[in-house]
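**Q** What follows are several structures.
Every number in this text was worked out from the coordinates using simple rules, so none of it is lab data. Since this is a predicted model, take the numbers as computed values, not measurements. Cβ atoms are built from the backbone, for glycine too; each structure is taken alone.
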Structure P
Amino acid sequence: MNFLKLIRFQNLFIIALVQVFIKYGLFESLDIQLAMNNFQFALLVIATLCIAAAGNVINDIYDIEIDKINKPEKLIVGRKVSETAANRIFLILNILGVGIGFYLANTLGKPGMASIFIICSALLYLYASYLKGILLIGNILVSVLVALSILIVGVFDIIPAINTDQMNMQLKAMKILLHYAFFAFMINLIREIVKDIEDINGDKNGGMNTLPIAIGRKRAAFVVFCLGVLMVFSVVGYMYVVLYNTQYIILYFLFLVVGPLLYFCIKAWSAESKKEFAFLSFFLKIIMFTGICSILLYPMVVLK
């Protein structure tokens, strides 16, 4: 159980579920030529989860002192799992993730694509050890990697299989994926800032230079509010331009994406306490999940 908490198994489950939705809910239903069979796709999911889990572990290792202040009741490394054991777990997960990724890339005849896993592993280590403490850089990097966990399915499943006969539909599928990756990037970026506001006391003690530390908690909260409003307008604009003739998808977005985003903005405007920002962080995770789930409805939009 301590191991599952250390690797953040709930977050890993969501990553796996989203990738399954993309593969079987979007790509397969479009009846386009794909590169990966079921076994190869399973390898992609496992490799992604191993790299992501390793990133969670190394982040906890470097955040021991900070977490003693920010969330002492949730401290795992140094209390429930020794630092030595955590480092071994980090190393094993990275070896598994990169190794499986290398094997997968070779089975697809694209050995160079294995570098994606190596780069992601290195970036997660750099984030935990150094980049996390640099103003906005760590927030942006983590958000890019979250977006990449969505894009990587298309990179491995569509790009190696692109052909002239189905290129138009294959590129449409990749375009949809890019839209969702951008949505995930923005929601996660807002969530990272919210988490920094929540953890401002421990981050100060740890010598971090997060946005709330640099400009103050209230100004950072205003930035969060503005980004939330920007996301509302972006999603509404997307609905108007792309989904205007598909009523049930518009209703889905209104009630499960736009509505929750508006509620988030209202709560962000007045949020002050650590508990309120913790709620906003959790609520953004729900918005991201409901937003990504809408990808299951897209085959009807593309095929219409």
Structure Q
Amino acid sequence: MPNQILVIGSSNTDMVVKSDRLPAPGETVLGGTFLMNPGGKGANQAVAAARLNGQVTFVAKVGDDIFGQQAITGFRQEGINTTYVLTDADHPSGVALINVDAQGENCITVAPGANAHLQPIETEAALQAATSDTFALVQLEIPLPTVEYVVKQAATQGLRVILNPAPAQSLPDTLFPHLFLITPNETEAKILTGIHVTDVATAEQAAKKLHDMGVTNVVITLGSKGAYLHTGSQGQLISVPRVTAVDSTAAGDCFNGALAVALAEDQPLPEAVAFACKAASISVTRMGAQASMPKRSELS
């Protein structure tokens, strides 16, 4: 039986408009197609992991509204343990406004709502219930003090912590030594290390700096170029299958959820990253966030 995966993060409802191009500031672009989908980095990663046969428990906070109710129903339908998904009577569920162009590029604005009020104490019960062989997967769409508490407490309990440092922001130095794995993209890696990542050589430099900051393993995602894995002793570029992208929304979330599943199955890191690259390459061929997440049968 695979190890457990504990995802702590955000849940949003995504309102997506797809058009030929993204609008410039002050511009209105007509002719778009509208979609409304469940999203949020934490929820996306939880669903991605569950669809790939991960044993997932999700910790989040939603509003006492239709969006929150629909989210919880959706998690349960995916087979996710929702014991620790809390309802906030004082704040609405999170909402993301997403524009997607014909090439699959996007821009996103998020109103975090209840996500911004997930407190450290509200994660305690889930952490205490987790066994030492659990992987804890965390992102940055919940308050940073909560992220810090979860990372440090999980590591203290012997859980292996995976941090997806998105959306991009600076982090306290004290956080890094508690991480089993960090998964920044090029932009996030630059913010964390000051190194502009453009190729394998600069990815290696950024990865080594993150190791020097205390992280055990580093995976820097490089979009269509693949992902650069560095374990401290060696590094390698792992390629991604060539596909025609229609929507890159949540591709990183798919990658992280799939990576957690592979690691929970005790796959070696290179194989786990390759598995995650394959899953993410499927997700970008479909519209939406959670709607784009592949099932395990599609990766065989």
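**Q** One of P, Q was used to calculate FRET efficiency 1/(1 + (r/R0)^6) of positions 48 and 176 (r between Cβ atoms, R0 = 30 Å, to 0.05), giving 0.95; which?
**A** Details: P: 0.95; Q: 0.75.
Derived from P, not from the others.
**Q** Computing Rg and Dmax of the Cα atoms in Å gives 19.9, 59 for which of P, Q?
**A** Working: P: 19.9, 59; Q: 17.9, 53.
Source structure: P.
**Q** Taking mean count of other Cβ atoms within 10 Å over residues 16-23 from the coordinates of each of P, Q, which one would give 19.1? Could the numbers behind the result be given before it?
**A** Numbers: P: 19.1; Q: 16.2.
Source structure for this number: P.
**Q** Quick one: helix-only ellipticity at 222 nm (-39500 (n - 2.57) for each DSSP H run of 4 or more, over all residues; to 500) came out at -9500 when computed from one of P, Q, so which one is it?
**A** Working: P: -24000; Q: -9500.
Derived from the structure labelled Q.
**Q** Here's something else I'd like to know. Looking at structures P, Q, which one was distance in nm of label points 7 Å out along Cα→Cβ at positions 40 and 248 calculated from, given that it came out as 2.5?
**A** Details: P: 3.3; Q: 2.5.
Value 2.5 for distance in nm of label points 7 Å out along Cα→Cβ at positions 40 and 248 corresponds to Q out of P, Q.
**Q** 1.00 is what came out when FRET efficiency 1/(1 + (r/R0)^6) of positions 72 and 200 (r between Cβ atoms, R0 = 41 Å, to 0.05) was calculated for one structure; which of P, Q is it? Before the final figure, lay out each step's value.
**A** Details: P: 1.00; Q: 0.45.
Corresponding structure: P.
**Q** Output the label of whichever structure in P, Q has the greatest value of distance in nm of label points 7 Å out along Cα→Cβ at positions 56 and 128. Before the final figure, lay out the partial values.
**A** Working: P: 1.2; Q: 2.6.
Max of distance in nm of label points 7 Å out along Cα→Cβ at positions 56 and 128: Q.
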